[in-house]
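Each structure below is given as structure tokens.
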Structure P
Amino acid sequence: MRKEDKAVLDPFFRAQYYENSHYNFTTVYIWRNPFHMQWAIEDGVLFMKAEWQGKKMLLNPFGPADKMAEAVQKQIEWAKSNDVPFYAYGIEEKMVPVYEAASGIKLTARANRDEADYLYNTQDLIKLSGRKYHSKKNHLNAFWRQYPEAEYLPITEDIVPECKLNMNGWYKELQQETPDDPYIATERESVMEILSDLEYFKLKGAAIRIGKRIVAFTLGEQLNKDTVVVHIEKGAPDIRGAYTVINQSFLEHEWSEFPYVNRQEDMGLEGLRTAKESYRPVRMIQKYIIEPA
């Protein structure tokens, strides 16, 4: 998969109303190498497959709704002809009945809680009103009291070098803390590339700067007609409220017209789950694994 594939693949990710945070070119591109992403287009449908630690996975087919039943049958035929156990990963809920109705094999679906996306009301995360957001509002107010000179900056070419410099330091710390994490190096490499070409990827980015130091930054884009997805959010661990400020400010300045924000999954990480649940999602976007019954 190459950066230049974006123009070809983007229309397929918009062929229907998709809620899954993975269903966009940016996410697929970030994880293209460790998951060995491959794609093909046949009869107006985009087919994708991946591989992780030796396990081959079929992804959701993308295209018109009336072509999905046929697309699923083609996936089944591909698995049989290549002598690969059928395994579809990250499937949207509306596709589950299509897989379960497929002929030639009995398939069953199970929700993957660790991969479920957190969907929030955008205005809730901007206003942080009420008792349920009391601690978040305290962090926000404490940050601005302690750092009145802090600036919110849309990411432009001028501050990309600063973002990269600080990001390198954060990722180095993460790698030292979790040396066996297979995702950190991949994410760093991809984010570095994307930061250099935000306009091409059609992303918006923002940073919080205190003096000459970038203490938080984030990247996001429109996912569907009413939802924005936040791809990356990083904050300096020694700055209290850095994450709260970049989260709230980014939505307020760039995405306030969108009703919802998808902040992706928690990957089964206890700390991340606690943090995401503390922002009170309005709904979880389930992703399903499809396997033979």
Structure Q
Amino acid sequence: MLFVKPDEMTTCESIGKFIYDSKTGAFFTRTLSSWAKILLFYCIFYACLAGMSVSLMYCFLHNYIEGSISPRWTLDESRIGTNPGLGYRPLSHNTEHHFTLLIVNTKFRTQIRYIKQLDEFLKPYNDLLGQQREICDFERMPKDRTLTSCSVDISQWDPCTAQHSYGYNQSAPCIFLKLNRIFDWVPDYYNSTDELPEDMPKSLKEHITQLSVTEPEKLNMAWVTCDGELPDDKEHIGKLKYLPDQGFPGYYYPYVNTEGYLSPLIALHFVRPTPGVIIKVECRLWAKNTVYDKKEGTASVKFQIFVE
């Protein structure tokens, strides 16, 4: 095959050929059929995009309820489900060992990290100005939960208060437990001692049994137990105090996204944990409509403390 050198063209001739090539009938390097195919492709492509946009907008407008404070899908219909998780504060600043390891010592720099974190976390509980909250108990519930919610008496956390540095200056730390919010969820209470599960700790069973006789109204509680995860941890964890109660009172539920709502908290006070030992702690939620799974960590929370 012989190579034939193309004729040399001026700039104007090159531009003219680019616009229209008389030999191939191409406009801007493409034939009419090629341009027609491209035009058809983009028409279909943008029509599909427009259709998807219209469909999504329709779904949004169909499910949007103007002025509503509640989600359309709740409980079993929602992705969150009906099995609330437990959380805790303060969170660890230690990334060298494990993010759940809380190192407690009398050094001011270490103390102040946890104290500041708890001060910030508990700020809404101290700021009561302009909030619609009622003093509640097991016999006094909010009249309209969409307008008012129950207040939280922080004085009942003593000595787990800012005035006592939450126990971190005395190597007797306080961990605050919270229940994750699920819209419209209400605990299914253990109102009868005959319903108590076999794996419930003996101490909690005895506590519930005693309340059933002395103060049966206080059985409307989502109970919590905390203990060492392993036998060695149980040995070193020491005495625990649950403040103000060993559970989340039922009068705080259901959560319905009320303005100013405060989640109930449990201040878990480690009175005298063994120093110099990493203690693995597991806290578990007890209600008939919660499902505990040790492997998956549902209805429970784990963390570690190390008191120097």
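Computed from the coordinates by the stated procedures, all read-outs in this text should not be read as laboratory data. Note that the coordinates shown come from a computational prediction; the quantities given were computed from them, not determined experimentally. Cβ atoms are built from the backbone, for glycine too; each structure is taken alone.
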Taking relative contact order in percent (Cα under 8 Å, 6 or more apart) for each of P, Q, the highest value is that of structure P
Rank structures P, Q by distance in nm of label points 7 Å out along Cα→Cβ at positions 202 and 234 and report only the one at the top, that is, the highest.
P
The value -0.88, -1.12, -1.16 for log10 I(q)/I(0) by the Debye sum over Cα atoms at q = 0.12, 0.16, 0.17 Å⁻¹, for residues 50-217 alone, derived from one of P, Q, belongs to structure P
Which of P, Q yields 133 for volume of the Cα convex hull per residue in Å³, as computed?
P
Looking at distance in nm of label points 7 Å out along Cα→Cβ at positions 10 and 242, point out which structure of P, Q has the largest value.
Q
When distance in nm of label points 7 Å out along Cα→Cβ at positions 26 and 210 is computed for each of P, Q, the largest belongs to
Q
Parent structure of the calculated result -8000, given that helix-only ellipticity at 222 nm (-39500 (n - 2.57) for each DSSP H run of 4 or more, over all residues; to 500) is the read-out and P, Q the choices
Q
